[in-house]
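S.K.: Dropping the structures in below, format is structure tokens.
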Structure I
């Protein structure tokens, strides 16, 4: 059986889920998002890199395997591929959903109904590659905001912005779920994990909410 377990934004699991996966081979996804070493140790799991998640897992699907995934377990196509391949093979698969960065975007004051295509930016991107900008511009033309998810290989926001230009009018969501989380308007330095929102034109309600947050220092 394959068990795809979402760790959420806080890396916490209910006791029921912990008991259920106790007899499973446990892996923690370190490919699609940043995971502290302490979390891998807490759940007595093995790190699952890109090779395992995109190839190795398909060779051992006959075993009881639990993959612990930051955020929600079916947000990334990497995990969806595992889910549907298990179904195709007739292997039992279970999913424990959890919170993800998508759940946090409303804390900026922006409406979650006004977001377009999510944009991922690989760590090997350079200023000559503009596909991510094309997708952001397409969203903007459609009046939609863009959630930008950097590769977890970026160590901090400085390294990210040395390779990627999102402009100055952005929202920063950094280390959401940690004690030192940052939700700010503009570029703010932070270590990983972090994400950004490139807004389209704000509607009346969004402008009102953002102004309230700025006034009360929730947004810098």
Structure II
């Protein structure tokens, strides 16, 4: 049964994806409160993941530790609540968010452990599992495990591409462009960055990706 709060939750997600981060945060707080009121801890855990991502983007814009700390605690809360209420279908996402938080702190070995847990617990074969795999590969590569990391980056890309026809076009473009950007940045191969740029500028919905590729262009001389 779909919760009556779901439209508000989806609106918060859209605001975040549109880079309207403060508006998204305000709405996430309302959604968290309302999910708790209806004892819907399943969707509450997912909402905490969205709040985590919002604070992550704010940290990347400001480099302010406060935002990184708030993002980390949102991710940790989602895992603790999922465990307490035995919401096993969400556990892999909680570990994935914690992996992202360790990446923000440059704790690549810790990130690898969380990403590996997330990847191994992922329940089925689909494009999003490829997203999980390439993030694992990035953590490994940055931790010095370049051969293993590159393999997971490339295998993650293949898995994303394999399920293009059955994947929502927005998230497909987000995942594929994200993987290509990481490959381009880490291997210094401009073909990956050019391919990512082509995807990003062909889809007007990829607002945050446009900011990210612009920053990469400066550092990678694209």
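S.K.: When log10 I(q)/I(0) by the Debye sum over Cα atoms at q = 0.07, 0.12 Å⁻¹ is calculated, the result is -0.24, -0.69; to which of the structures I, II does this value belong?
M.R.: Working through the options, I get structure I.
S.K.: With FRET efficiency 1/(1 + (r/R0)^6) of positions 22 and 166 (r between Cβ atoms, R0 = 35 Å, to 0.05) coming out at 0.25, pick the structure among I, II it was computed from.
M.R.: Details: I: 0.25; II: 0.50.
Of the options listed, only I reproduces it.
S.K.: To continue, here is another question. Which structure, out of I, II, was distance in nm of label points 7 Å out along Cα→Cβ at positions 14 and 182 calculated from, if the result is 3.5?
M.R.: This figure was derived from I.
S.K.: Also: For FRET efficiency 1/(1 + (r/R0)^6) of positions 78 and 190 (r between Cβ atoms, R0 = 41 Å, to 0.05), which structure out of I, II has the highest calculated value?
M.R.: I
S.K.: For which of I, II does relative contact order in percent (Cα under 8 Å, 6 or more apart), calculated from the coordinates, equal 13?
M.R.: So the calculation was done on II.
S.K.: If helix-only ellipticity at 222 nm (-39500 (n - 2.57) for each DSSP H run of 4 or more, over all residues; to 500) is computed to be -26500, which of I, II is the source?
M.R.: Computed on structure II.
S.K.: Among the shown structures I, II, from which was the value 11.3 of Kirkwood radius over Cα pairs in Å, for residues 150-205 alone calculated?
M.R.: Source structure: II.
Read the figures in this text as sums done on the coordinates, not as results from a lab. All of these numbers come straight from a predicted model, not from anything done at the bench. Cβ atoms are built from the backbone, for glycine too; each structure is taken alone.
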